[in-house]
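Please find the structures below.
All of the numbers you see were taken from the coordinates with simple rules; none came from a lab. As the structure is a prediction and not an experimental result, all values here were calculated from the model. Cβ atoms are built from the backbone, for glycine too; each structure is taken alone.
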Structure P
Amino acid sequence: MSTKQIHNYIERLSNLLRTESRQLLTSHGLQPIQLEILHYLSVCNRYSNTAKGVAEYLGQTKGTVSQSIKVLERKGLITKHVDNIDKRIVHLKITSNARTFLKKTVPAPLFSNAGKLIKEQSIKQIQSALKSLLMAVQKANGLKSFGVCHTCRYNQQLNNGNHLCGLTKEVLSSKEVQLICREHDDGEQVFSI
């Protein structure tokens, strides 16, 4: 199969998902970019939950992200918190209302329903193939991986079950190392949620 045909399949799937997403979001007064921001903030770690992290991950301008964050904050879906150490940094956190909303919308019902029709072995093969494709796209274009912390070369497991980030020299919990990080580096540029 040619890369053009793979592109066509991905493009069609993306269009179907975007259409459903727009329909779901309209009733909540949200735009697709705002759902993407909420989803990202639900899976990223404390080094990545900033407006800059959101902009890098989504490939959007700071202005677009800033305006969307204001809307999400007004709607009570995110809160802002000044960093305890560096007061110039503002962390973004989703609220419990946002978590409830995300459970209903991510993955999209259209996608979840289709997943029920595919055998487990096929799902694993699709997941592996898409991961390889994503890695290749990121590597070929010099893009950040935003990978899961526990796969990072800086991650070090401590005797007490916690982890240490060799880059920041900060202790991380076992829950934190399951989240994606904008500083991720495994030498291969892997992304997974």
Structure Q
Amino acid sequence: MSKAEQTKAFIIEKTAPIFNKKGYEGTSMSDMTTATGLTKGSIYGNFANKDEVALAAFDYNLQKVETIIRLEMAKKAGAKDKLLVYIDVYDNFLKHPFPQGGCPILNTATDCDDTHPGLKKKAASAISNWKNKIVVLIRTGITCKEFNKNVNAEKVALSFIATIEGAIMITKLTGKTDYHTIIMQTLREMIEGL
């Protein structure tokens, strides 16, 4: 990796938690220079503008979550157990190296849905990719007779994602972790009933 690539990676690593916690509008140049110890000129010598940094930070945060999921799934054999990994990770995110600020998809979707088309597009793509992965798991589970053959994989996948993201949102808004526990238990029961 060249020195320029190392600097770029360093900027992304240091600013990603800020963008994930404060959002695009809430992250200032001062936040970025403080986090990196670099000047504005150094940051913009590696990125054309704040948008480029924010887009790269989203990718970085999303990759952290996807890596956690992938590593945990590698420990499981069946489709049902692999599907339950999502619940286990999102229910116990404190024990995993989750991005500071929580789920980057939810954070970005709520922060930029009407204000930043590039970030909105990335968050929408992340949801679509997540849905597709779950659909594959469910269809595999149907083929292996772990799930009922009449299960609508896309319907379940979308409900699954909405429930996880809703649990995060409700918990963040209310500060009531028992709500999160209740919702995740409901999701486990849903998977067990497939």
Structure R
Amino acid sequence: MNEAANAKENWAEKRIFTTGEAAEICKVSQQTIIRCFDSGRLTGFRVPGSKFRRIPRDELVRFMRANNIPLDIIEGNTRRVLVVDDDQSILDLFNDVLTRDGRFEVRTATTGYDAGLLTESFKPHLIILDFMLPDINGNIVCQRIRTNPSYKDMRIIFVSGVVNQDEVKGLMASGADEFVKKPFDIKALVGRMAELLGLATE
């Protein structure tokens, strides 16, 4: 049990991986990793004077995302959070608070279009989503995410100050896990995020 936990912790810090380690992380055979390496689907380098292949962390993460392989084992306890809001002060607040918290990796977007692109490339565990965006309402973004089976475990929290009770019901019906009204208590909101993501709460 401790050995498994230590391995997971080491993988969260490790920068270069062997093909055997990459295979264990990706839950495939070592030969599969070697084939992907040799065909160029997974890039890296060979150890000088040997046949041993090595894979940099960034490349392994890219490969895992491209093949819809969960990143949890390589990321330790860090959770990816996408904050979507057209108010820069809100983005700055979340970026500052969540980065200092240490449990989250944060990306931000100001439009529904950018949110869609980042959802695909960043694959957040949780999205903080404003209802009123410049190009599209947040409930449409939420509905589109919920139609993709790959995102079935993604958590979505709506944060908005301009909705009535019927609209709140509509937002929840679009597939959200939580609704928080602006202005909000950031500490309480981070606590709720931790609950939804299964992280230890203080």
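Once FRET efficiency 1/(1 + (r/R0)^6) of positions 39 and 143 (r between Cβ atoms, R0 = 35 Å, to 0.05) is computed for every structure in P, Q, R, the highest value turns out to be that of P. Using helix-only ellipticity at 222 nm (-39500 (n - 2.57) for each DSSP H run of 4 or more, over all residues; to 500) as the calculated read-out, with -16000 as its value, let me know the right label among P, Q, R. Only structure P yields this read-out.
With mean count of other Cβ atoms within 10 Å over residues 47-54 derived from the coordinates and found to be 21.2, which of P, Q, R does the value describe? Here the read-out was taken from P.
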